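No value in this document is a laboratory result; all are computed from the given coordinates. What you see is a predicted model, and the numbers here were worked out from it, not measured in a lab. Cβ atoms are built from the backbone, for glycine too; each structure is taken alone.
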Structure 1
Amino acid sequence: MYHYNSYRQYLKKKFGTAVLKIPLSGGFSCPNRDGTKSSEGCLFCDNRSFSPAALREENPKAQLLGIIDKVKHKYHAFIPYLQPFSNTYGPVERLREVYEPLLDVENVVGIAIGTRPDCFDRDTVEYLADLSKRTYLSVELGLQSAHDTTLIAINRGHTVNEFASIVEKLAAYSIETVAHVMLGFPGESDQMMMDTARFLAGLPVSGVKIHQVMIIQGTAFEKLYNDRKILPLDLDKYTDLLCRFLELLRPDQLIHRIVADSTIEHGLIAPLWSAEKSKTISHIHALMDANQRVQGRFFVSK
């Protein structure tokens, strides 16, 4: 049964083959960690848990070539994904130095860039517009929640309006954007999370990446968890919230992820079901099947 508009299937149809996104560290920093806005970072932030690539010291192209060499027997199309920290945080000359060599690698069909909505200036937008004419480009923007009260509480350091503004600017150049959101922040009601879905459905956001709030060792959330100020979602509750969230999105919005995973070895504290990705995804799809939950079911066009 169709449940949602899968990004993986979209890429396979677009490029005629399975495409592997390869997480890389671009060596960028973040204004919410380097003292520009804050030195503490977001309360959930621990980039080690995002990808082993975040720990590498090699340049991005060397990282990419090393991974491709290990998987080239299975995949024949690749999208380098600059994931940790804010990968538009720097002058355009720096962005070119990182991005352009990746596009020269054989069988690379595009590039994905993870960043924050407050890390753009006019030159950056114009460079990305040019880049999007030369290759497939996906820009992932961390929103997390469509509520400024939540963004303040988790020390995001940007506003909801900043997110909406950059989405509109990038959409004006037909640049594909992805919103990264989490479900289960302390202080957020079910209704607030559904309002985030409605907010995204009303913007020219191309895709959405959704996952649960996780408690990772070494983050500020760990202390809140130990102080019993944050309670991670159990799997059934998360699945219900996820289904309701998907039902409110536009049917055309691509779903990049429905759950995140980590391991105890990588610092996972809770919820422990996050360590069983395959089992979790099977559980989610089984419940969606049983209840005929599909993306866009309750989308209302404005």
Structure 2
Amino acid sequence: MYIGVDLGGTNIAVGIVDEKGNLKYQGSTPTKRERQPNEIIGDIKRLILKVIDEYGISKNDIKAIGIGIPGLADKNTGKVIYCVNLNWTNIPLKEPLEEELGIPVYIDNDATLAGLGEYEAGVMKGAESGVFITLGTGVGGGIVINGRINSGFNGVGSEIGHMVVGENYYDCSCGKNGCLETFCSATALINYTKKLIIEENYKTIIMDKINGNLDDLEGKIIFEAAFEEDEIANKAVNRLIKYLGIGIVNLICIMDPQIFVIGGGLSKAGNFLLEKLREEVSKNRFYKSLPIGKIVLAKLGNEAGIIGAAMLPKQY
């Protein structure tokens, strides 16, 4: 058995996963990210022990622990180099947990591991190469080639959300302008829709859906309005699709993967999103006479991060 930990800005999720990537049991606790790193790490340790105990096994039954973090990890030292959601910089994570638990610990980026989860137990299973793209608060990515996660030499090779795809009206949180994340994340979709609503004097059915309160605007509502052919919602969604298509076409030119998997909160728009995206990619692809990789929706949802984290130790 393996332990997978998905360390998020809101919740810490821990699961027990078997050799084949089947999630057997899980538990969670609030992250309370305003606390010091040692307090959060203490909660991770306690939740791991709690889940092991509740499932009725012992620490000796656990081969290793994998942890997905919303940031950049040094795989060799086991430190969290940078994690904006938790305000962590150069925080040791592997060492204190190994000392406390006596179990090997491995860490990597959460989106990378969600991609690994989809490869091990989801829609990417059996593919020679695949790219996982998560559309949530930000845009994350995971690349798997021949069963191995690929994050490049320095660990930033799958930071798909920070590919520059065009000039934008605001800068990314990373300091650059034009990152994919600033066009295609739920945050970007909401911000751009608000901008349009104000510019168009609030003439949209979206205002009825949110009872006139822009603070209640969500990606789901925007996609619902677009499906109902609302002009502002369609303009916002089509902009997202355009730039996500650019990102995918760029990835096709670089690595030509067998499959693209779209996950994250916005993927719940389902076939409405998928059909628009496939059309956009097909329209702009290089060598139009040649086939391209499939574009599909993720299967595992929130479980992908736990499963991928648990499968991380098998990569070593």
- prompt: Which structure, out of 1, 2, was Cα Rg over 2.2 N^0.38 Å, for residues 62-237 alone calculated from, if the result is 1.24?
  reply: 2
statement: If you rank structures 1, 2 by distance in nm of label points 7 Å out along Cα→Cβ at positions 94 and 118, the highest one is 2
message: Quick check on the output: 1.9 is distance in nm of label points 7 Å out along Cα→Cβ at positions 182 and 214, derived from one of 1, 2. Which one produced it?
response: 2
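Quick check on the output: 24.5 is mean count of other Cβ atoms within 10 Å over residues 134-141, derived from one of 1, 2. Which one produced it?
Matching structure: 2.
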- prompt: Hey, P(r) over Cα pairs in 20 Å bins from 0, in percent derived from one of 1, 2 reads 33, 62, 5; which structure?
  reply: 1
- request: Identify the structure, out of 1, 2, from whose coordinates P(r) over Cα pairs in 10 Å bins from 0, in percent, for residues 150-245 alone was calculated to give 14, 43, 32, 11, 1.
  value: 1
